[in-house]
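S.K.: Each structure below appears as structure tokens.
What follows draws every value from the coordinates through simple rules; no lab data is involved. All figures in this text were calculated on a predicted structure; none of them were measured in a lab. Cβ atoms are built from the backbone, for glycine too; each structure is taken alone.
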Structure P
Amino acid sequence: MNDNDIFEFLVFLADQSAKITMKNFRQKLVTTNKNTSNNKIDPVTDADKNAEKLIRKLIEEKYPDHSVVGEEFSSKDRDSRYKWYVDPIDGTKSFISGIPLWGTLIGLEIDDTPAFGIIDNPSTKERYIGSTSVSYKIFDGHQSIIRTSEQSNINDLKFGYTTEEMFDDDFTKKVLANVNQVVGMTRTGGDCYFYGLLASGYLDLIIENNLKPFDIIPIVPIIIGAGGFISDWNGLPEYKNGNIIVSNNSRNHQKILDIIEQAK
């Protein structure tokens, strides 16, 4: 199983998943609320479930000994060095609202280290794929190497995150406010699409909280392969803690870590 084999398989999985998701995008959908703890809606659709079922089936057919972790169904742990992470529709709220920034996330972890990943945005026909060595953007049949931006001035950074709901306590709200005070501009609502934009040099900084492993593991190799930096809020490669910082370079990354430390 070499790098090219994995890249080709990731593209194949994304192609097959998109046949389901795009058939349902901007259609009348029945949604179910997965959230039972408060009045916030955490929607899931049949498109989410059917796409994940298909991706899991294809992985299990090709690599029956590999483990699989997904959003909509129970994990299958086979005590393997290889573990796949699947989020069939990252940004279901965008999906059911007709906003085209949702995507499919698929990642492969080897020996507990994120090794390969794909961000597929079927509605914009863009996909980002990478390993920790190199990352690419694929658009309209053309593949090109991507790199993060060279922006070094924190006051000029383009900062993005999905929603303020991610920052749900006094500490995280303070972090968000303090970062907003120093960066050049802030954009929201990007879901996984923002990570592709950062990897290709358009955004410079993403900070998010309350994420799941299947939200994070697929993007880690893409960011690293594009020359970016990604860690939890303590500066560690602990990608399953739910909070992450993604920066275009190490200097800006450290500045953000300092801001977070000062907010404690």
Structure Q
Amino acid sequence: MPLTIPVGVSNRHFHLSQADVEKLFGSTGLAGTGAGYQLTKLRDISQKGQFAANETVDVIGPKGRLERVRVVGPARGQTQLEISRTDAIALGINPPVRYSGDLKGSAGARLVGPKGEVELHEGIIIPQRHIHMSPADAKKFGVKDRDRVIVTPLPKMLPAGSEDRGVIFDNVLIRVDPSFVLDFHLDTDEANAAGLTNGDKVYITGHSKNVEASVKLITENDVRRAILEKRRMKVPAGAKVTPAAAELAKSHKVFV
């Protein structure tokens, strides 16, 4: 039996900056504090420190509207919306496939909340399928951060007379961090095409071929983890730092 990885199907969701949280949901009105609206937890999600919030936002594009898109907390430095290609077609926009936090030049739309609106000029992406791993997991699977691998679903029981879809996923990004919980994240289009649901199992069958080594990207999430772990970061030569990551790192003196 190969080493397996649980599937986590990622539906459309928001990460909001605190400024946009307050524009969309208003102020808590705490006397004398000046505190803006704070997202409220609906439930924890698989990755540590993150939660599905009670709050939702509508998204309006040139051709359509997505209603009640769930917000994931806590607030971040820059607003980001992760959607599927099907969602993008419904909205009439063409977002790039990117890893979380790589937002420069991405798509935009109008966001509508109960207390206000935000014209988002960039921040909408189709998430690159990826596997979260701890360093111990990475050692066990024989991979390292930023590797690209091939992933195959583990066969499962199917209804009588039904056949397996036979989908194999190439160019799956490996992300390694001590805070990560092992799972394979893919969007609803990909999961539906393969007949996968939350908790199904996949396994790594090899490394991707003919994939150019990408420039290392340091995102706001990377910086936040360094702050939580009380460590400093050295930016590798040629690395790309997102604006939100650079601003957060500067304010907390994270970069060496």
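S.K.: As an exercise: mean projected area of the Cα convex hull in nm², calculated from one structure in P, Q, equals 16.0. Which structure is it?
M.R.: Label of the originating structure: Q.
S.K.: One of P, Q was used to calculate distance in nm of label points 7 Å out along Cα→Cβ at positions 27 and 243, giving 4.1; which?
M.R.: Source structure for this number: P.
S.K.: Work out which structure the value 16 belongs to, where relative contact order in percent (Cα under 8 Å, 6 or more apart) was derived from one of P, Q.
M.R.: P
S.K.: Separate question: To which of P, Q does the computed value 15.0 (mean count of other Cβ atoms within 10 Å over residues 3-10) belong? Could the numbers behind the result be given before it?
M.R.: Working: P: 15.0; Q: 18.2.
Among P, Q, the structure yielding 15.0 for mean count of other Cβ atoms within 10 Å over residues 3-10 is P.
S.K.: Here is a follow-up. As an exercise: helix-only ellipticity at 222 nm (-39500 (n - 2.57) for each DSSP H run of 4 or more, over all residues; to 500), calculated from one structure in P, Q, equals -5000. Which structure is it?
M.R.: It was calculated from structure Q.
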